[in-house]
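Pasting the structures here.
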Structure I
């Protein structure tokens, strides 16, 4: 029995369903162990907790956007292998999302209240760039992951040194994001024009400042 080939509309509707689940419900249980499992929580003061929670809230917002970006690209991907690659990366991003959410709650705070905005914007960018062709879709992913790795490295520098639980999560996220970017390049990603990469960096900076507080 042959399975029905999904149309672009089918995949877009699936993306909408994923969006509703992502922004309207808790992240749920990750499929893999939390990197912080077995690490004793540090005795952080109020200021350190608030700072660590703000950084992890930024990371959570970034994972919401990453989930949307991959789903948007997958919804319009022409090559089934590339679609499958993006879906696999999106699945790993769901683990990142759950780990960040768990850590934010441990620190006594909540994820960003602007989650629907982060998802909608990133999904639109993913789908729009994907319409241009898979090589440009992969190019957006490669550049996004390059910028995300730099962002996560900066968080490892800024997190309280004794906050080993948050640092373990961020370190594993960074390693996996780097692999996602390398996979996109290996699959034929086009190099984005410098102005586009600069605009992406500026937009991410605005999101970072807002999500840290809200």
Structure II
């Protein structure tokens, strides 16, 4: 049975960080849906996360970071649209951006990937975790292709196994982040979520808008 913490707060951040650094998978609240988080350079944690979600191995995992410096350290290519979104009031928040990678300067755990999906959450305790761990792979807490439940108990019934640590708490929303692909000249909204398309259009031009 997974270890449980009452909530993600200043008092429990150190426990979450310790579990992640030991290669564990943590189920925790974010500012959108419940998420599963791991350290990206732990191959054991990566495998366990894919198994828990029954996620196809050819589907890459999204990244969370605490600030722009952490994001720039990933080696992403900052296109004009990426820059505009990063400098907008939509970040931090429920906006996931897909950007191309520079293979010459990305960290080893990103080798072989041509692009990454990343975001900065607007949730202080989670940002505190990210400050101590560096960027994490964080994906919605559900079986691949399923809707993400609002409660941990529902998540645990759905997953193929159990994470190493469960941070309890009920989410106020089951709406994921909005996903904007900025790898081409004209960006594309690939998933409408927490941020409406109208808000995206205030900052960048979209394909077929």
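Kindly point out which one of I, II the value -6500 was derived from, the read-out being helix-only ellipticity at 222 nm (-39500 (n - 2.57) for each DSSP H run of 4 or more, over all residues; to 500). Value -6500 for helix-only ellipticity at 222 nm (-39500 (n - 2.57) for each DSSP H run of 4 or more, over all residues; to 500) corresponds to II out of I, II.
Going by Rg/Rh (Cα atoms, Kirkwood Rh), which of structures I, II comes out largest? Comparing I, II, the top value of Rg/Rh (Cα atoms, Kirkwood Rh) belongs to I.
One of I, II was used to calculate volume of the Cα convex hull per residue in Å³, for residues 70-149 alone, giving 122; which?
II
Taking relative contact order in percent (Cα under 8 Å, 6 or more apart) from the coordinates of each of I, II, which one would give 28? Of the structures listed, the value fits I.
FYI, it's all coordinate maths here, none of it is from the lab. Being a predicted model, the structure only gives us computed values, none of them experimental.
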